[in-house]
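Structures follow.
Read the figures in this text as sums done on the coordinates, not as results from a lab. Note that the coordinates shown come from a computational prediction; the quantities given were computed from them, not determined experimentally. Cβ atoms are built from the backbone, for glycine too; each structure is taken alone.
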Structure P
Amino acid sequence: MWYLFKKMKLHVLAIPHTVTSKEYLSCAFTQKVLKFCQMMSPDYEIIHYGHEDSDVVCSEHVTVTTNETLKEAYGSYDWRKEFFKHNTGDHAHTTFYHKAKDELGKRVEEGDAILCFWGYGHQPVASHFSDKAFVIEPGIGYNAGGVFAPHKVFESYAVMHAIYGNLKKEHPSWYDAVIPNYFDLDDFEYCDDKEDYYLYLGRITEIKGLNIIIDATERTGKTLLVAGQGDLKNIGYDKVPDHVVNVGFADVEKRKKLLKKAKALILPTYYIEPFGGVTVEAMLSGTPIITSDWGCFAENNLHGTTGYRCRNMDHFVWAIENIDKIKPKDCRDWAENNFSLERVSKMYKEYLYGIENLRGEGFYHVNKERKDLDWIKRYYP
């Protein structure tokens, strides 16, 4: 492609409290790091800074944390059952900051890019190199308090506008962009032969709307499978309701099986969901989605085509009872054509091309070989 640049090295900072591998799929930030490296490695030199056990595609891996680091910081706990422990002042983070700063100092050259997937949690490292490297926050899906970098990539227009509002920023930057999260198609299996259950997959927490899901499936007499970190007791259920089955942590293979056979995945998040990656994972499996009607869902859930967006219990009950009207193939086509590694890599290449041009004419650079503007196009079923 005309916009490929290999001159810019990409220094990818991992998440200090996890290991960059598929095993840590409960951490969305970790998976962004992992898949970004996989997605961009064919075209860029990528240096990954992270845990010694990282299993990541890159030009060079640099170890900055170890198993001993995490053990000293957090002791022994089962993150598959509990939420991740982390604090930017803890031993894992301070160790990461110190060692990553030293290792970057040996490698960063003028015009390179440092990618900060942990937002403000990476500022203590990246800020030391802002005089010669482009500091970029990719995949922003957190609140305005976590944002610091001069160059930003948001997960959705919903979160971009929410953060601009919180920051009282009336004039957007030309070099901020919206690029969706990205998914490895090999991690999911399309299936249009569904079993008679509905699925919740994610952290077991009230803010994800799990109480609504339990209520709606009980009213419709449906079986609900709940998978993820946490315990139903934490959201007020001393006893698991009769129609609910808690299947625990779902690794890659278990997730694949749960998603492909579900009648629908339900995610009525209470807050402005920045992306809701599990909904794309469901659609890649040919599984319709039922969501709230705000945040990223207004962009990613095509009402009546990939599922339904709801605003009250009447809506959720109707959506559950009419989910068979949604075609699994439409769900798969929408997700595959817009959120695959192959598709999103083109968006990041275009973005990095623009950033690299800041070393020259910047905004006023014109590429006379350009054939299209399809990097931002969406492909509908």
Structure Q
Amino acid sequence: MKIAISPRLLLAGALTAGALAAPLTTSLTAQAAASTVVKVGRTPLGNVLLDSKGMTLYMFTKDTPNTSVCYGQCEVAWPPLLTDGKPVAGPGVKTSLLGTTTRKDGKLQVTYNGLPLYYWFLDKKAGDVLGQDVGKVWYVMAGNGSVIKTIIARVGVATTPLGQVLAGNNGHTLYMFSKDTKNTSTCYDNCAVAWPPLLTDVAPMADKGTTKSLIGTTKRTDGKLQVTYSGMPLYYWAKDKAPSDVTGQAVGEVWWVVAPNGKPNSAPPPVAAKVSIATTGLGNILTGPNGMTLYMFTKDVPNKSNCYDECATNWPPLLTGLKPIAGIGTDPALLGTTTRNDGKLQVTYKGLPLYYWVKDSKTGDTTGQGVGKVWWVVDVTGTPMK
């Protein structure tokens, strides 16, 4: 008999001959174990529904009573809580609210107060509530069957063209405002529309890469709690459209991304590197935005640089803050980027990381060609010219 504790932690089991011969009470206990247990337990959001292992359970506002609409990619991210039999009410759970619904594949999904229950694939340990408020449609539930829409902010770290910076729940970059003072926001009205504050209803959480002791809150004039880091209120930028975007950097010379150590990063806004073709004594080869010759390194592997430290001093990587631009004669389909160890983006061409040579002094120089028999110029097709 399959024991369905959760769809991600399936345990296979079989009744032994001894178990089959056991008294009736033992058989009933084994039967109960085959059903999924739902309990109430403590999390950063308070007491919410959990499975028997303490993993948080969620409901989906797009579902209808006793009917799941989460299939395909949805159920990959939000695995349904399945059961082989009637679910069992653990501590804090009302038996009368527990039920099941049959999914399209015939499996039984546990419901509570008529709402199908799910896991969130990014929750890794008991008590994690990383799925709360995702898409404004996923929420935890209380033991009385009510939906809990409490917002809990998380501060994490993201790799961007400016390196490692703070990011919010949705992975988008967080900023600080140099006109703010410690634990006090001065960004309201139109400012707060362009720079939405990172809000929370309860104590914010520190994701990997951040320092928990640096995370705090400040009360805004409307009474809402805004998250702070090292005392500085945190904001999103309305024009950032995707995670790792840093288009708010240096806006008005008062908005800055924040490093994981709590220091504002006042680096210049990122720009896109342009790769072009130039005619030299070696033929038509790739050049960088400054017109200088670009090289590839045969010890690299596709989309990964192996040139660091002294190597990178002699062979500076071609870096970019944004998606690189194809100049006349180059193929935009061959342009790409690779993330270096320091989080910066290096331009690639047909998967080859590109570099300058420190001893080239003017445009047209190709003095790095053949150095160590591992450095070569690159033609427009992305082929090293040896």
| task | Identify the structure, out of P, Q, from whose coordinates distance in nm of label points 7 Å out along Cα→Cβ at positions 155 and 179 was calculated to give 2.2. | result | Q
| query | Taking relative contact order in percent (Cα under 8 Å, 6 or more apart) from the coordinates of each of P, Q, which one would give 11? | reply | Q
| Label whose coordinates, when mean count of other Cβ atoms within 10 Å over residues 235-242 is calculated, return 15.9 (choices P, Q) | Q
| request: Could you tell me which structure in P, Q was used to calculate FRET efficiency 1/(1 + (r/R0)^6) of positions 51 and 267 (r between Cβ atoms, R0 = 41 Å, to 0.05) as 0.90? | output: P
| query | With volume of the Cα convex hull per residue in Å³ computed per structure, which member of P, Q shows the largest figure? | reply | Q
| request: Determine which structure produced the value -1500 for helix-only ellipticity at 222 nm (-39500 (n - 2.57) for each DSSP H run of 4 or more, over all residues; to 500), calculated from the coordinates; the candidates are P, Q. | output: Q
